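A.B. asks: For reference, the structures are reproduced in the following blocks.
Every number here is computed from the coordinates shown, using simple stated rules; none is lab data. Since we're looking at a predicted model, the values are computed, not measured. Cβ atoms are built from the backbone, for glycine too; each structure is taken alone.
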Structure I
Amino acid sequence: MNYQITQAEPKDAEEILKVQKSAYRSEAELYNDYDIPPLKQTVDELKEQFKDYIILKAVLNDQIIGTIRAYEDSGSCYIERLAVFPDMQNHGIGSALLKEIEGRFHPKRYELFTGSKSDKNIYFYKKSGYSVFKKAKLAPGNIEMLYLEKINPNLRSAS
């Protein structure tokens, strides 16, 4: 599969939201909660995030098929909203997006979160070097979230 990962622009917001909402629908079904933030986000809210986040897109045949965003604060890179169109999942696109976004930052650690029932996501993140460091309930819906972190491997070798 010959896709490219590049930095997204605000003009991509509508198409990115289509991918995001399509990908997160299965999460909503898993928790029987369709009010989760990725499904409620608007185009204007996403466009606003371009000011503080690096947002990447995976593109195949001029169509956005995956996305991820992150920002850095106080030595941590916070990674959010990794999403790949459902029929494009399990082809390495999510792994490539995660690796690419990690490479855009040089923090002490990376942090992300997923729902505690999201077994595929948990497996994927652990396989990618992340480990659970905290559990918390997320409102609305009172969904238990797992917070995962990864110490920047490039910093380990420097010490």
Structure II
Amino acid sequence: MEIERVDQIIEKHHGEASNLLQIMLDIQSENNWLSTQALARVSEKLSVPMTRIQHIATFYKAFSLVPKGRHNVHICMGTACHVRGATRILDTVEEATGIKPGETDLELKFSLETVNCLGCCALGPVMEVDGRVHGKMSPNKASQALKTYE
């Protein structure tokens, strides 16, 4: 992300330190991660210590300090999904993307995570991509769903 764009986001929030969290969320939303350069610029412009910014960035799960893919894939591993075959869905997604949970592919297309529950137990097994829920998944349906995001 270019420094000029970081400056625009800071200006949108009137350059106020009280808007730090929202500024970081906007940078994360646009860039899919928080680079050291972007955070250093926020620190400088808002006069907020870098240690405080790093603490916030590591405390909230919404933030990533490493590049993330354009598409976030979450596989539910909760009890209802697990007994209905969530591990097969996870295996299929790992094979299709070449990554394991917690990883991002080299093309920055997909990031994969497992979650304990997505709150869609009746639809299990469930895969969520970019906030869109895909229910009653089978390995074949999971492969087909991923292709729509390529």
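A.B. asks: For Rg/Rh (Cα atoms, Kirkwood Rh), the calculated result is 0.94, so let me know which of I, II that is.
C.D. replies: This value belongs to structure I.
A.B. asks: Here is a follow-up. Work out the source of -10000 here, i.e. which of I, II gives that when helix-only ellipticity at 222 nm (-39500 (n - 2.57) for each DSSP H run of 4 or more, over all residues; to 500) is computed.
C.D. replies: I
A.B. asks: As an exercise: mean count of other Cβ atoms within 10 Å over residues 25-32, calculated from one structure in I, II, equals 14.2. Which structure is it?
C.D. replies: I
A.B. asks: Kindly point out which one of I, II the value 1.4 was derived from, the read-out being distance in nm of label points 7 Å out along Cα→Cβ at positions 9 and 33.
C.D. replies: II
A.B. asks: Given 12.8 as the derived value for Kirkwood radius over Cα pairs in Å, for residues 57-136 alone, which of the supplied structures I, II does it correspond to?
C.D. replies: II
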